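Below, each structure is written out as structure tokens.
All of the numbers you see were taken from the coordinates with simple rules; none came from a lab. Source: prediction; values computed, not measured. Cβ atoms are built from the backbone, for glycine too; each structure is taken alone.
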Structure I
């Protein structure tokens, strides 16, 4: 597996439901915070703004435990698999050393000028596999 990037997450008041849990929609946003930092630090910001970008085509999430109002949360992000035109990101929301939820996202390399998926660029592949 490629390197794991860990990102601290700042909870907002609006993330908390009446039972003092972080709601599931907010947890998805926490995963997005981790993805953004992963793209910027591992793949490079051009995957968000360039002609060749990365787009999400599928996401699955499993919830293993509650995240409460006073819990300190962090998200880990790593590339679990690289295929020809896609890659799979594995992310976990952690409180202490306990996984509270886990998400897998299938991402594709996409040429916005041509409006089609493309093979994962060699430069991206090299960055994803670098230690």
Structure II
């Protein structure tokens, strides 16, 4: 990996966030204080701070669905994406957009799922058979 992203945003409850990001998403906890906690989000630095989450609206058109904007996410190899989708389903996570495939048979074919963390922060996770397809036109 050439570089890592760092993203910091607010959550309402650190203990609730710890449970979700470690148990549901498989993140590893890093440094923390009483007001924030860092996670390795699949190798990227995610910093969650106590506060009011950013406002979102379902204005992003994905196929025939409107999804929360703004949102952030991750692109995984398809096998890892499927493992995560299976784990989230087993934990009865409520999805904004259920795990599904988009652009099947076309350039940029991808699997996607949208969900929210316990504070309402929207997350999209995509899966690709081949990362060369991430920017395919």
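Given 3.0 as the derived value for distance in nm of label points 7 Å out along Cα→Cβ at positions 76 and 108, which of the supplied structures I, II does it correspond to?
I
State the single structure among I, II that was used to calculate helix-only ellipticity at 222 nm (-39500 (n - 2.57) for each DSSP H run of 4 or more, over all residues; to 500), giving -6000.
Details: I: -6000; II: -4000.
That value comes from structure I.
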Practice problem: Taking 30 as the value of relative contact order in percent (Cα under 8 Å, 6 or more apart) derived from one of the structures shown (I, II), identify that structure. | Solution: I
Quiz item: Which structure, out of I, II, was distance in nm of label points 7 Å out along Cα→Cβ at positions 4 and 116 derived from, given a value of 3.9?
Solution: I
Quiz prompt | Rg/Rh (Cα atoms, Kirkwood Rh) derived as 0.96 - corresponding label from I, II | solution = II
Quiz item: Upon calculation of distance in nm of label points 7 Å out along Cα→Cβ at positions 36 and 84 from the atomic coordinates, which of the structures I, II produces 2.3?
Solution: II
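Thinking only about FRET efficiency 1/(1 + (r/R0)^6) of positions 44 and 100 (r between Cβ atoms, R0 = 25 Å, to 0.05), which of I, II has the largest value? Walk me through the numbers before you get to the answer.
Details: I: 0.25; II: 0.55.
Top value of FRET efficiency 1/(1 + (r/R0)^6) of positions 44 and 100 (r between Cβ atoms, R0 = 25 Å, to 0.05) goes to structure II.
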Self-check item: distance in nm of label points 7 Å out along Cα→Cβ at positions 12 and 60 from the coordinates reads 2.2; which among I, II
Solution: II
